[in-house]
Structure formats: structure tokens, C-alpha cells
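Below, each structure is written out as C-alpha cells.
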Structure I
Amino acid sequence: MSSTDPENAVTRLRLVRTFLTLLPAIVFLVAFLPLHMLARKAKIVAISDRLPLTFHRILLWLLDVRVIVRGRPEPTRPLLICSNHVSWLDIPVLGSIQPVSFISKDEVAGWPVIGFLARQQDTIFIDRTRRHATGEATQAMADALSEDRALVLFPEGTSSDGRAVLPFMSSLIGAVQKEIVNEGEAGARIQPVVVCYQRRDGLPITRGDRPDIGWYGDMDLLPHAVGIALGGPLEVVIDFLPPLDEDLAGRRKEAASVMQRDVQRRLALRLAGRWSDNEPSA
């Protein structure tokens, strides 16, 4: 027996355990995906919004991920949610709170299964390698927001290990505001959101644990997903910060800078255990 045989056996066992863990979510997907597709085609929003929300909640329950919501999700539409980005897990976490669509890098559209599911949630894909991609993406975002939807944008443009916030890119934020304003109508509200993975197995997540939670760099998706599925209970806090004032929201560079600062500040306080939910929001 070669030395790799035991390793392969362990890998297969972990994959089988992960499949069995996620089996109820797979069954739900197979059973209700046709209904969801019909509802999207017929524009029956009550169904097409509810099914992804339910799927994300089932998935998180199976993964033993507890989502704690702090602050108030902005109820008005259209809404552009700007969040820091830590992991692929951010998608079901944010998608479990309220009906939203996501803005994603173009390569995700080609991923097996995941790309198809992303399209079913009306994800807008951005190809940053093409010169005119930003303009096309902002128009698609504006079209979505004109339908009074909520979109989630990760302005960092990539993910991190969850300890710091990368610079927020302002181009999409400003362009959407410009496109959505039509015949004197108000632009979309913009709300910054903080994603903070705080505890695993009831203990604070340490710096050494961060690669097991954050999905960034050249990490492979499947091994990381298996690690999440088999890694024990996970707690994530989602802070909905106050929406930007309309005047500030119209100044894209300043808006991006202010949101990055506020998100970084709240994230740092959360990670240090120095934020009290009884304090007024920033």
C-alpha cells in the first residue's frame, strides 16, 4: 500500500461526511429549483425571493453557522449594500437575512453548479479584464435597482482573512448613483455592512484560525468548504450600519472612504471584544 492511500481514504471519508451533512439542502434544491425558475420567469417575487432565503437558512443550519444580526437592515428600496468580504460563506450569511442579489466577479458565472445557482439569484457578473466592463456592470446594477431590489456589493473587489478591511473601490458606487437617478427620482440608498466571524466551537477565532474561515488568495474552494462543513459551530455577527446621507452617497470617493473607515472601525472593535451593542451606532 502506498503512503498516499491512507490520505486518499481520509479525503474520501471527509467528502462523504460533507455530502451527508449537506444532503437535506441538496434535496431542497432539487425539489424546489424548478418552482423557483418558473417563479422568476413569471416574475412572482413572493416565491422567487423566498426560496433562496429559505435555502440559505437551511444551508447555514446544516453547516452549524449562527448568524447574529445587529443594527437595522434598511427597509427602503432600491438599496445598495456595501460589505467587507471574507469568504464564500458571506453569500449564504447575507442571503439568509433578507432577499438580495449579489454582484460578483465574472469568473464565478463559469463555475459548475455555483455559477448556475448564482444566476438563479439574479447575480450581476463583472468582467474586470474588459475595458468597458464597469460601464456595462453599472448599467445592469442600475436596471436591478430601478426594480426596487437590494444588491450586495463587495467594494474591496476581493476577499481577505477577516482581520482588516481592504480599500473600497468607488467607481461602481458612484456610477450606480448616477445611473439610477432618473427624471428627478431619488437614487438608491447605500448601507454599509460589517461581516465579522467571531467564534468557533464557542471560542474566539484566533489569527491562526483565520485561514480556516476566510477564503482568499489561491485557496481551493472544495477543501475549504469541507473544512467549514466539518469544522464545528461557527458564529458570525452582521452589523448593519446606518445608511449614508443622500448628500454623501452622491460623492463616490468620499462615500467609499467613509464606509471603509466605519466598517474597519466596527470590525476592529468586534474582533477585540470592545464593542457593546448598547452603544449608539457610528
Structure II
Amino acid sequence: MRQATSLGLLVVALLTSSCAEESVQPTGFLGQFDARRDLLLPQFDLKTDVDDVHSIAAVATMLADPRFAKVQYHAVAGAYGTQGGAYVPANDVLGLAFGERWSDAHADYEGALEKVASLVVATIHRGGRVWIADGGQSDFSAAVVRATASALPDADLKDRIHIVQHADWNEEVTTPADLSFVKDAASYHKIPDGNAEGNGTPGFRSDKAINWQQHVSDPRLRSLWEAAIATANTYNGAKDRYLNESIRNGGLDFSDTVETAWIFGFDHLDDGHDFFREFATHSP
């Protein structure tokens, strides 16, 4: 009887161990992102909604968290499509956010494309995947995928390049041929809109003020958020630009950050308050 009981306990222990191993995330992974070899490309259209400026600060806040220390990334500004309206110049904010790890597709499209495509090719060569957080439209992403396909004709880009989009409007003002191309040539993930809460992804747009200062103690990040808020307020609705009413009312809109949150496995957050509690308080 004692032997049977011992055998039963052993079986339970083995089953428990097996289940635990299945639930444990592979070493080096943050969500779907393999920090040992993958590349993050957060891309922002900055035309003509100033929400991108807040989103730049929010993505940089995530990347400043110690958990993201080994994440390889390169940001892109000016990744817009067919929409009209004026561009939002935010180079100072981009510099504070990403240092030299960003490209300006608005001022130098070909230079930005060459730089980003080279990073993508290098990532695929080392066995990694590329995660594009399309904070705007997919025109620039399509150009990157085409350049990569030309450089690596035998690569399985469906496996190696993942494009994440959250907004119907962004799709509507993407060049139709480019949108069709990225859906066919790469892995295209359409996730619920980050402008709303309770739909399966965080709602990172708030009509009311968020006390971000309570959580952001790092001087660099405080300077970044102050610059982002000032820049967004300056250009919001000015000179043929979209008027973001949430920002006009004193709220924050970093809805384009929802794709980055989804990639790294933080899509369970509810709203902007959750965001600052999760990331800002952990930043150095």
C-alpha cells in the first residue's frame, strides 16, 4: 500500500512538473519577442495626429524598463501613407526617446529605408524575427519588406517579419497595393484599437489628465514626457493638422503604443494608469 501511494505521488509530481514546464516562458522571451535575436521597429507617421508624439514617449518608457535591457530596436519617424495634412516635427522628442537609434523617413526616405532594411537583413541572418509596430500606415513597412525580399530571395518572410496594426483608419490611408502586399508577403497582425478600453488590448487614450509624474521619477523620462506633451500641445490642430480632442482636454493619447504592448505580452493592461504603474515605476 505504501509502495502504491509513493508511485501515485511520483506520477502527480511528474505531471505537475510537465505542466509547469509548458507554462514557463522560454529564456530570453518577452511575450512573443526573443530578446536574444529579434528586432523591434516602432514606426510613427506623425501626420497629422499628435498622438504619435505621446506614443514615442510611451514606447521609450517601456524600453527604459530593466526588463527590456537586451531588446534591439530602431524607431522610424515619417512612416505615413496617403493622408493629407501637415507633418508634426518632433525630432527633439525622438532624440530624447531613442538617441541615435531612429531614422527620419520624412526628411530622408531613401536613407531611412536603406538603414532599416540593413537592420532587418542582419536580424534575419542571425536567426531572428522582426516585429514592426505600425503606429501609422504600412507604406514604409511595405518598402522594407520589398527591400528585404530582394536581398534575401530565399527567406521565409512570413515567418521572419511580423507587422502589427491596430487602427482601421491607418489601413484606410495606406496605399492599397502596399497594404495588400504586406498582408501577403509578411505576417500581418490586426489587433483591437488602442483608442478604446475593454476590447482585448489596452486603452491608451484618455480624455482626462493622468498623473504620470507620480510614477515617472527618472529625470530623462520626465524630460521626455514634458517635451512630448509640450510638442503635442503646440501642433495639435495647428495649421491643417488633426485636432486631438483628448489631448486638447488635458488627457494623454499614446494609443499607438498598444502594438508594442501586444508584442511584448502586456496586452492585459487596462489603460494609461496601468501603463505608468507597470513601466514608469520600474524604469532606472
Structure III
Amino acid sequence: MFPSAFDYVRAGSVAEAISILDGSEDAKLIAGGHSLLPLMKLRLAAPSTLVDIGRLSELSFIEDRGDHVAIGALTRHRDLEISAVLKQSVPILAHVAGEVGDPAVRHRGTIGGSIAHGDGASDLPAAVLALDATMVVRSASGERTVPASSFFKGFLETDLGQGEVLTEIRVPKVSGGWAYQKFNRRAQDWAIVGVAVVRNGSTRISLVNMGSTPLRASASENAINQGASIEEAARLASEGIDPPSDLNASADYRRHLASVLVRRALQEASA
């Protein structure tokens, strides 16, 4: 299908993009376009204006800032994948970026686009949730920060408000073990279920495609942090979670996969 008619504007700065967004209730930002354009072609999204921020070099960076790594929202997946800074300080994020789609997607897609889209089936939102990252959001009224635990609100819904732009992701450095387990049919497919584990003082576990947003496996986290065995914690992976059923898997199959992948990820992170 073809998208509805829309206006196109290329922003020359973050301030200009914010100004355009403020002036239109249904304007949307676009950079790589891998999340928004498919929705537009299916007429599930029909913005009146697309604001292209893909060439704003000020939002493409990976910087070591002492206790955390700062990542510009327009940093491409491929740049995350090969970053020496991330491989040294936040290796799980470099690894997960290399699991996104195929090479064409990784060379165009951006971390900010993936996170702002907020798809519960996407790899990077779950990774930043397990990392306990912080999102930096800018608007005409200034800048604010949002923890990953509060950023994802519902199906394709985040904490971003009208006229706000996600500009930076701040990720704590990882001093302990980590793992990312992903079950899919083909390498470039969405995960049927995925699991990110980060052991950084306490253990954090997040789940991919187990709900409308990326989710923390709270019951498993509490169990492993209170001294339970990996097998005991893994059995609790889907407790309190209502996974979807679709053409790829039933809810029961996803619950089974979550337990298997949490066990494998905890074992790998503990090795």
C-alpha cells in the first residue's frame, strides 16, 4: 500500500525540529525510517508532516563519561555494534545492536528511533531496560531525563510528549556478567522471545516480545537476587506476565521459551 499524503521538512537542528513538532499535533520525526514507514504504508500511521532529522550529526556520538556511556539518539545500529567504547564498557549493547535485523537495517536504523518507537518485540528497548539506562528528552521548555523503567508506557507508546525529542541515551557501565538470548526463525526476524540479563551489582532481566512493551522479569529478578538457584529463578520468568498469541507462537509457547531463555542467559552471565 501507499501512505497518505504528507509534507516533508528536513530539520537543520534539534531546535528547528522541536519548533516544527510544536506547530503540528500530528507531525512525526523520521531518521532511518524502519519503524515509521511500514506503519505509514499500512495506513496505521498518517502524519501530516515528516520531520527528517537523519542528518543532524550533533545527535550521533558514543562518549565515555566516567560512570556511564552517553549515546546520541541518531547513532546507527552498526556504529553501536563496532564501537570500541561499548565493547569495553557496555558490551551487551554492542552485541544486541548486531542482532537487529540485517546489515541494511543496521546501517540505517538508529538507537533513538528504536527506543522512541517502543516496540515490545524490538531488541534494543529491552537491552536499555535491563541496563537501567536513562533517556534524555528535549523540548522548547528545556531538558528532562526519564529512567528506562518509566519510559515505555504501552503498545508503541512511550513517555515522549508533544514537541519532545529523544536526544541521548545514558547507559551505566557494566562491571559484571551479561547475556542476550534470542529465539527467532531466521536471523533477521523479530524475536519470538528474547531475554537480556545484566549482572551489575544486582541482576536485571528484561524480556522481548512477552507483552506490549519490553518487560522486566521481576519474579525471576527477585528470586535470583535473594539467592535462588538459576533453575528456580528461570521457572518464574513469566510470572505476572500475559504474553501475546500470534501466528509465530502461542502464549503458552512463549512462557515456555521465556523460562528456557532466562535459564540460558543467567547461566551465560554467571560463567
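What follows is calculated from the coordinates using simple rules that are stated; it is not laboratory data. Note that the structure is a prediction, hence the values are computed from the model and not measured. Cβ atoms are built from the backbone, for glycine too; each structure is taken alone.
With Cα extents along the principal axes in Å coming out at 55, 45, 33, pick the structure among I, II, III it was computed from.
Source structure for this number: III.
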Structures I, II, III compared on FRET efficiency 1/(1 + (r/R0)^6) of positions 230 and 262 (r between Cβ atoms, R0 = 30 Å, to 0.05): the greatest is III
The highest value of distance in nm of label points 7 Å out along Cα→Cβ at positions 46 and 142 among the shown structures I, II, III is in III
